[in-house]
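Every number here is computed from the coordinates shown, using simple stated rules; none is lab data. This one's a predicted model, so the numbers in the text were calculated from it and none came from an experiment. Cβ atoms are built from the backbone, for glycine too; each structure is taken alone.
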Structure 1
Amino acid sequence: MAEDSYQHSTPRSQDSNQRQFQIKSFTKLIRLQNQSGTLLLLFPSLWALVLASQGNPDPILVCVFVTGAFLMRSAGVILNDIADQSIDQKVQRTQDRPLASGVVSRKQALIFAMSILFLAFGLVCLLNPLTITLSPIALVLAAIYPFAKRYIHIPQLVLGIAFGWGAVMAWSAVQNQIETTTWLLFSATVCWAIAYDTIYALQDRKDDVKIGVKSSAILFGRYVWLGVAVASGMTIMFISLAGLLKGLSTIFYEGMFLITIFLGYQAWKLRREHSPANYFNMFKQHIWVGLALLISIWAGSL
């Protein structure tokens, strides 16, 4: 009797294990365990929400853009993995990704991405007509970015434009219009993405050279520290101009000064070679940079 019970329970146990494995594979596909990309996408939108609302953003709008950042980043990494499946198989750091390893099929990944994008569009429908009109551009940019590394030497520029569009939509969601300040925040986001994603790309520079993938880390060569320094400096410049137009207080500029020192020190460190792990840690430090910029904007708006 006990043996019969064991025989009947084994298939159920196998089904349960299979479901758990599938769930784990799909959570790995959207990088659920690492939300650095979500935060880097989110912060420019939060900068815009806070600055456009003079330091008092609508909690509902904050929830919409936080959720939207998670959904769009999740869909974006899936689309990126679909486009880069053959490339990821040749790069040591990405060989075990679900699509590259064959654990998840391209069809499954595409269906999952479309489902996430459908949810994201549902969120956009909660916003004003101008923001809804701007939203298809975000989808186009998300679809274009994975192919940028094949054609342009600074694909980080396309990433920055995609992330910066979130700031444009956030501003329009508050003000129902686009202003000069909006484009300054957009430009700051583009430059910021070039800075931190160049650092991120340094992890794979040797593999990218071998397989012919383009990146700013390769383009800048031994002057990568200078490229990051210039991009970081332009980030601070554009955000400072945005703060100036909106009349932010002195505490905002004090924050900008401290952040500038940190970014300068980080660029100076790039004058020598580091391990991939160190490059990744330097990349993740930009999460704190984004948070520091947000706090500075908020404090200067009060």
Structure 2
Amino acid sequence: MIDFKNITLQDKETIMSYTMKSDRRNCDLSFSNLCSWRFIYHTQFAIVDGFLLFRFWVDTEVAYMMPIGEGDLKAAIEMLINDAHSQNKHFCMLGVSSFMKQDLENIMPDRFIFTDDRDYADYIYLRTDLSTLIGKKYQPKRNHINKFKNTYPDYSYSPITPDRIKECLELEAEWCRVNNCDQEEGTGNEREALIYALNHFEELGLTGGMLYANNKIVAFTFGMPINHEMFGVHVEKADTNIDGAYAMINQEFAKHIPEQFTYVNREEDLGIEGLRRAKLSYQPVLILEKYMACLKDHPMDMIKW
């Protein structure tokens, strides 16, 4: 049996010692996401034979992520399979990107069924594209930013610091009220994860920015590294009455992401039409498909995801 343990804030260094060296790019591996969403997924981890292993639950079904580390990947996956079988559960891994899918097919050919869901694909951008907005394709974004600057010439951008968390929480509460987020399970869950992240901002290792106009907060955003070359942007909220606030906070934050990060992962669109349009409008260099990989010896129609 694998000795899985619940993720806590104290596990940050251990987990990131694996994820930061990895080439895995998906947003699920951000420590902030792992920790902030554990109230939903009861996420656990273990370190076995040089691999970082994750186990979590979707309703009553157990699920895993691809092992992260160096060594015998096939043996690590077999350990996870045995763990699932010991609980009389089907074995499935979620968040399997196209790169991981190829690894699985190479080492364990014809053993898995792969199903993808476009709603959970990650949007990946070049950091320099988001910070400079150079080129004809970004003209609409520059127009929004110019209008914002002309309307609010006194605007300012500041990093999120502990003494300013309260302002972010107040803007989030107002955003939630305007968008009726407590009426929908998905946005309600996001709100709980967001509030947890803000209340544990420094412990999670988050970095963020705030945008002010007329001496009032009008937008904020935050995120953290996913691996050695990928920075994840987890949250972006703005006053929808302020034209250009979203475009402005997006660019300002991108300017402040350290140059070591070539790419920015702005996560999924969850099938929300407006969110999909917005993410596509920033011209991603990659839409990272993610699959559910389930053993073929367990009929897919028996798995209740």
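Structure notes:
- Which of 1, 2 yields 36, 20, 18 [semi-axes √(5λ) of the Cα gyration tensor in Å, calculated]: 2
- Read-out helix-only ellipticity at 222 nm (-39500 (n - 2.57) for each DSSP H run of 4 or more, over all residues; to 500), computed value -27000, structure in 1, 2: 1
- With respect to distance in nm of label points 7 Å out along Cα→Cβ at positions 126 and 174, the largest value across structures 1, 2 is given by 2.
- At a computed 2.8 (distance in nm of label points 7 Å out along Cα→Cβ at positions 70 and 110), which of 1, 2: 1
- Distance in nm of label points 7 Å out along Cα→Cβ at positions 38 and 134 derived as 2.3 - corresponding label from 1, 2: 1
- Each of the structures 1, 2 was assessed by relative contact order in percent (Cα under 8 Å, 6 or more apart); the largest value belongs to 2.
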